[in-house]
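See the structures that follow.
Each reported figure results from applying straightforward, stated rules to the coordinates on display, with no laboratory input. Keep in mind it's a predicted model, so treat the numbers as computed, not measured. Cβ atoms are built from the backbone, for glycine too; each structure is taken alone.
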Structure I
Amino acid sequence: MNYTTRTINRNFKIKVYGLGLNKLVGVAGFREVVGDDTLCNRLLDRAFNCPDDKQVCKLRRGIKITFYYC
């Protein structure tokens, strides 16, 4: 991963919604849901470059991941 766990957890609350999930997760849970480090890096790049308070990413699998900036 391009970012450390500490940096991600310090900057974001990550919420996963879909396929029976509706909860806040940490970096380990985020990586488990996504399943691919390349995709994780792309989603985190989008979140870090977003000027808003939240970034919503929708995956084709029916999963919605929301990064809330803290």
Structure II
Amino acid sequence: MTDKDLYKGEFNWQGMCFKLFTHSYSQNKALSAFLFRLSKILELPRQTVANYFLSNTKDNYRISKLQGGEK
């Protein structure tokens, strides 16, 4: 199994901006981890947070894989 990569997620929830980091094997798994963490921060069900970001056509989140420890 390969090492996990470091991902940065930037999310705009109705004007509130969040910058989160996680280690994951893929961008999709990182997104899932970010949505779970945001649901805890916002004290909302995970599905509500996922629907906001995934079913919306606005450009309200970005995930990038970081190289060599950059933050």
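Quick notes
- A value of 1.7 for distance in nm of label points 7 Å out along Cα→Cβ at positions 5 and 53, calculated from one of I, II, originates in structure II.
- Highest-scoring label, criterion being mean count of other Cβ atoms within 10 Å over residues 29-36, among I, II: II
- Parent structure of the calculated result -0.67, -1.16, given that log10 I(q)/I(0) by the Debye sum over Cα atoms at q = 0.18, 0.25 Å⁻¹ is the read-out and I, II the choices: II
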